[in-house]
Structure 1
Amino acid sequence: MKLKILMVDDHPSMIEGYKIILSYNDLGFEIETTAAHNCENAFEIITNTTNLDFFDLVFLDYSLPPFEAKNISSGEDLAMLVKTHLPNSKIVMLTSHTEALILYNIIRNVEPEGLLVKSDFSAEELISAFDIIMRGEIYHSLTVKQNVKELLSKKVYLDHFNRQIITLLAQGIKTKSLPAHLNLSISAIEKRKVQIRDYFCVQKGNDEDIIREARKLGII
């Protein structure tokens, strides 16, 4: 049986490696791949109406050259397009990021069938993950499981809004501009920043201290 896969990665050698590894799958699939190396190429393929039921599986690297004209800056943005335009395709996200907050947000926002940190897996593990995903189950690599579990253990302070605040601060967004990105008032944001500083033990610290501690803990 032929399996059609869209692979999006800005390193052609990675795509070639995935193709070779998956050709040894244990389920007897013949692998047919289509490659894209940036968000613009991938956008054109994903939104092409003739591809509605063409791809069984979509491999997306998280970090990709952006397509600014369509406000697409990552594999996560592309994944949301896949869910709209290729609703029958399974999504596998691959990333070099190990930050718990990024991994958690991918799981929460995209709900991919697979999420793998590139440094985690060998050829054998990629084959195993592929088999699990094609059998209808969800696969997360070891770092994903460990880091997300650790993050969720801190949910008293790091709920959805607090995680967003930390992420936006790390992106250089000033506190006064946060209400434009969140459905929260300035006073509510300031109260949440007190919680965040309490958790990081930087009660008298500023935004840079929050960002530094979040990075130290692998949250961003």
Structure 2
Amino acid sequence: MTTYVLVPGMWIGAWAWREVTAALRDAGHEVFPLTLTGVADRAHLLGPGTDLELHTEDIVRLVEAEDLRDVVLVGHSYGGMPVSAAALRLRDRIARVVYVDGGPLPVGTTQASMTPEPAPDGDAVPTRDWDAGKDPVLLAGLDEAALTLLRTLGTPHPAASVVQPLGARATSEDLPTTLVACSFPVEAVKEMMAAGHPFFSGLAEAEIVSLPTGHWPMLSEPAALAGVLEKCH
């Protein structure tokens, strides 16, 4: 049995991991899908202080409160930012860190500086359009049911978390690490790593696994993603 903590990216909560969670639990694993403060079922807690440090604390508190050990800590997209920071603080409890179409960005980097997301509006970053016609690469593989879920359940994301620079964080030199490459082909990832692209600066020693689909594989390829995660321990 493996213990998983699943951390979502921007605009989505623990709900996005439902099918992956069910598949892993059916296989006998212990799974803790997490909603970050200010999003989804915790959207009522969004405020000017809902920043990256608080999201890091969300992860640390869950692992410590549940007294989890030998954890496979999974971060999707933006979730890789607080995951990489939490992994350093929880180093003795982490068996492996898995980044799903994300990574441990360089210290001092902000999420807002790395991705052309909608501009913050007050305390929040508005949700995407979820229009597959306008963004066929990132939204690849999402059927109409999945897109409807994103439009219905997606919530604005705390702005403070995307403008706060990342502090100390774990890299693949600190802990066993896997990158699940979805919207980037593995060959492109390796080329970008060789060129020193900051997306992959902390993944020099990481295992790279290909899962060709869009940026939300927990919705487009949940069974395949669960299968990849089962091999991460």
Say we calculate distance in nm of label points 7 Å out along Cα→Cβ at positions 82 and 178 for every structure; which of 1, 2 gives the highest result?
1
Given a computed value of -14000 for helix-only ellipticity at 222 nm (-39500 (n - 2.57) for each DSSP H run of 4 or more, over all residues; to 500), which structure among 1, 2 does it belong to?
1
Matching task: 45, 39, 22 is the computed value of Cα extents along the principal axes in Å, for residues 50-169 alone. Pick the structure from 1, 2.
1
From the coordinates of one of 1, 2, Cα Rg over 2.2 N^0.38 Å came out at 1.12; that one is structure 1
Using mean count of other Cβ atoms within 10 Å over residues 98-105 as the calculated read-out, with 27.4 as its value, let me know the right label among 1, 2.
2
Read-out mean count of other Cβ atoms within 10 Å over residues 66-73, computed value 13.9, structure in 1, 2:
1
Value 1.6 of distance in nm of label points 7 Å out along Cα→Cβ at positions 2 and 186 was derived from the coordinates of, among 1, 2, structure 2
Among 1, 2, structure where relative contact order in percent (Cα under 8 Å, 6 or more apart) as derived comes to 24:
2
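Every number in this text was worked out from the coordinates using simple rules, so none of it is lab data. Just so it is clear, the model here is predicted, and its values are computed rather than measured. Cβ atoms are built from the backbone, for glycine too; each structure is taken alone.
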